[in-house]
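Readers should treat all values here as calculations from the given coordinates under stated rules, not as data from a laboratory. Every value quoted in this text rests on a predicted model; they were computed, and no experiment measured them. Cβ atoms are built from the backbone, for glycine too; each structure is taken alone.
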Structure P
Amino acid sequence: MTVSYVVSGFAVGLLVGLTGVGGGSLMTPLLTLLFGIHPSVAVGTDLAFASATKTAGTFAHRFKGTVRWDIVKRLCLGALPAAVVTTLLLKHFGAVSESISIFIRYSIAISVFLTVIALLFKGKLQAWLNANPDQQLQGTELTRATIIAGAVLGTLVTVSSIGAGAVGATLLVLLYPRLTPAEIAGTDIAYAVPLTAIAAFGHWWLGSIDWALLGALLLGSVPGITIGSLAARAVPEKFLRGLLAITLTSVALKLVW
């Protein structure tokens with residue numbers, strides 16, 4: 001079974017490297033559906049996995065100067081308290097109970113659907129906002145909306161481990177359409193580091209992290225992400241995103257039915 005986890009980590013890492021989509025939307029459903037891992041353990045382990053991988057990504061983006069730290073601060077003001085509150089609620093209601101397991105399963109499905117929408121419509125949303133600058137938020141309204149977006153993402157990520165990648169990037173496009181693609185990626189990864197770390201710590205406290213599973217996934221994902229990143233330019237982006245959208249839609253439907 002360990003070999004299967006390593007291979008799965010490699011496959012997810014390869015797709016993340018090729019498409020740039022967060023591994024949570026792929027890894028958590030994979031662990032739940034293919035290996036029968038309890039939803040709470042799948043979420044907790046994936047959060048620890050994401051925290052480790054996103055930390056490395058943040059250093060790279062910081063070196064390139066593509067992180068907007070002012071936006072990271074606003075997102076964290078909403079996301080980090082939301083992650084703590086959500087963890088306490090999971091503790092109160094029982095993170096490994098059957099009812100919470102069903103709730104997490106449906107939360108994963110909803111998060112995957114949101115990721116598909118983000119994949120398909122992010123470019124169109126950005127183009128529309130750039131063509132209609134009067135529709136863009138400014139000043140205090142923008143700050144408030146960013147904090148609220150952070151709170152929504154903090155709750156979503158803590159419950160399902162999904163949302164910090166494609167969904168978070170799409171929200172950044174909606175709120176800050178003038179950011180370059182590199183700044184969107186760097187800012188999205190940077191705020192997700194403390195968020196996934198706090199959420200992962202919460203799941204460790206809840207006892208829902210499988211450390212042996214985490215090690216096997218990391219062992220496979222590092223070479224997978226490297227190879228995927230190197231091969232990304234050779235594969236048409238539209239083809240990859242379309243294939244990924246179809247795959248994720250199938251996963252979400254399987255989770256629901």
Structure Q
Amino acid sequence: MLSIKELEMLLAEKDTDEALEYLYSIKDDNRRAVIKLIEKYEKLKNEMKTELARFNNMLIYEEKAYLNGFKLVAGVDEAGRGPLAGPVVAASVILPRTIFIKGLDDSKKLTPKKREELFDEINNKAIAVSVGIIDVDVIDRVNILNATKMAMDLAVRKLLPEPDYLLIDAVKLDKYKTRQEAIIKGDQKSASIAAASVIAKVTRDRILDRLHEKYPQYGFIHHKGYGTKEHIDAIKKYGICPIHRLSFTKNIVS
């Protein structure tokens with residue numbers, strides 16, 4: 001008979017179903033620790049079943065496009081429409097039709113650590129990933145909505161292979177001829193858009209982390225350019241710097 005430690009090591013090498021199959025084969029072992037292991041792996045199986053159902057529900061828009069004959073469905077989303085500083089970043093992602101990415105969700109619902117983990121997984125599993133970045137001078141010149149569309153358009157145009165259908169969070173790209181669908185709160189409803197939201201968010205956060213080294217007095221590493229009290233107080237104390245959006249900060253410094 002295996003010790004509990006040996007049993008745990010054996011189970012660690014198996015997936016959940018295999019682990020349960022083995023545990024059920026020794027269910028006559030009445031040790032309390034074995035019973036606890038069965039309960040643990042049954043719980044893991046139920047959690048995975050729930051997560052698979054949630055994820056499959058996020059593929060409804062993609063599957064509808066596939067059933068209508070489209071082959072390469074790209075999700076598009078942005079990060080950075082609201083901050084007082086830094087660029088707006090958009091991303092576009094084409095996922096394989098048959099895919100599962102555990103925990104994928106709207107980037108705003110995820111911890112920084114989870115976003116970083118998903119960033120790597122998305123890049124490893126996606127058919128294509130691209131990013132579009134529009135800096136503050138353009139934002140001030142054309143306004144944030146138009147700058148956001150420009151970033152999205154750039155991200156889509158950089159995709160290889162070229163998508164034949166777009167799922168976009170909330171907005172439409174008027175100048176883009178590819179068939180598209182704007183989905184309100186799309187980053188919560190579409191896996192492709194959620195993947196794009198993670199790529200855009202992590203990319204933008206990394207940009208602001210680097211800018212923090214250049215302008216440490218503003219605390220960009222903490223708030224990523226958003227209008228927190230720390231950030232507003234720093235603007236009042238030090239004035240604006242080259243990465244601040246004039247159109248967003250004029251009421252603070254006036």
Among the shown structures P, Q, from which was the value 42, 26, 13 of semi-axes √(5λ) of the Cα gyration tensor in Å calculated? Q
From the coordinates of one of P, Q, P(r) over Cα pairs in 10 Å bins from 0, in percent, for residues 129-176 alone came out at 26, 54, 19, 1; that one is structure Q
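Could you tell me which structure in P, Q was used to calculate helix-only ellipticity at 222 nm (-39500 (n - 2.57) for each DSSP H run of 4 or more, over all residues; to 500) as -16500?
Q
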Determine which structure produced the value 11.4 for mean count of other Cβ atoms within 10 Å over residues 137-144, calculated from the coordinates; the candidates are P, Q. P
When you work out mean count of other Cβ atoms within 10 Å over residues 41-48 for each of the structures P, Q, which one comes out largest? P
One of P, Q was used to compute relative contact order in percent (Cα under 8 Å, 6 or more apart), and the answer was 45. Which one was it? P
